[in-house]
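Structures incoming, each one as structure tokens.
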Structure 1
Amino acid sequence: MSKYGLDATDIRILSAVQKHGQLSKTKLAEIVNLSPTPCWARLNRLKAAGFIRGYHADVAIGRIFDFTQVIVTIALTHHRKSDFDRFEGHIRKLDEVAECVATGGGMDYVLKVFTPNLAAFQNLMDSLLAAELGIQRYMTYIVTREVKCSQPNLAGLTVKTGRSASAD
């Protein structure tokens, strides 16, 4: 099923934790249909193996204050490892950048940026350009509303594809 040898029960545990966050031993066991002690042992094994990176609250920041959210695509001038490393190292230090993914195709990176207003966003972009990170071009997309934001359905990703997990 899983390329890491996880079984259906492990996937149910991970799905429950992903959906509900931290749960009591009893509640988690109830959700995954397993007795509490073995369920908790599996959860601890999954944590120790690094399958659970942390627990987070989904905070409705728009109810707290106004902000500007911008999606930015960035293409670098050069595609050497050192260019990627320099850019990624700089991006990791920026609190305004909530997400950054490297992509294949026309653009090298897609960023999700949160700033108090559009002027602050422009200042951020000016500072990125001034840092000489090798940005060839960038495009910005102002987010007008969030339509969907969720984690992938773990059980749906484990659907059999006709090959065994050991073939990976």
Structure 2
Amino acid sequence: MIIMGIDPGIAITGYGIIEAEHSRYRLVDYGCIRTAPRIPSQQRLLKLHQGIDMLIDQFNPDYMAIEQLFFNRNTTTAIPVGQARGVILLAAAEHQLAVAEYTPLQVKQAIVGYGRAEKTQIQFMVMRLLKMKNIPKPDDAADALAIAISHAHYYLTRQLHDNQGREQEN
């Protein structure tokens, strides 16, 4: 199963693409789509949509996992990030791609097992789980990989639970 993880943002959107088979993960690709602050917001959103569309075409993922909006203090960035999420979700819908959304707490719990884990702990675990030599950079791409791995964890857990339920019925 190919999973595209997305850490949405208007200036930088991180993406991470992994292949998950059972409880093994393989890194496929990761990086960022960047937009310049000097161009109008509608052009930034168009560039973001085109970038996501191109990635979906290139890697043909089975699922997209995206971080849910969560703003504790800096609510001024909520609207641009919400707009970025909107064009990302639009691209997924255009490709009829299934989407799962995860909170930062869910991602931390899936990756580290602790909801208040530090960013460095998450990055270290992403590196280990994907058998990378170095921590992925920039942070937005590392976060996107963590989101993709989180979806794999939750998806596989649901599958195991469903299979156990079927076995008990028989």
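Bear in mind that the values in this text are calculations on the coordinates, not laboratory data. Keep in mind that what you see is a predicted model, and the values were worked out from it rather than measured. Cβ atoms are built from the backbone, for glycine too; each structure is taken alone.
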With FRET efficiency 1/(1 + (r/R0)^6) of positions 51 and 147 (r between Cβ atoms, R0 = 35 Å, to 0.05) derived as 1.00, matching label from 1, 2 = 2
Could you tell me which structure in 1, 2 was used to calculate distance in nm of label points 7 Å out along Cα→Cβ at positions 19 and 155 as 1.3?
-> 2
Given structures 1, 2, which gives the highest value for mean projected area of the Cα convex hull in nm²?
-> 1
The value -17000 for helix-only ellipticity at 222 nm (-39500 (n - 2.57) for each DSSP H run of 4 or more, over all residues; to 500) was derived from one model only; which of 1, 2 is it?
-> 2
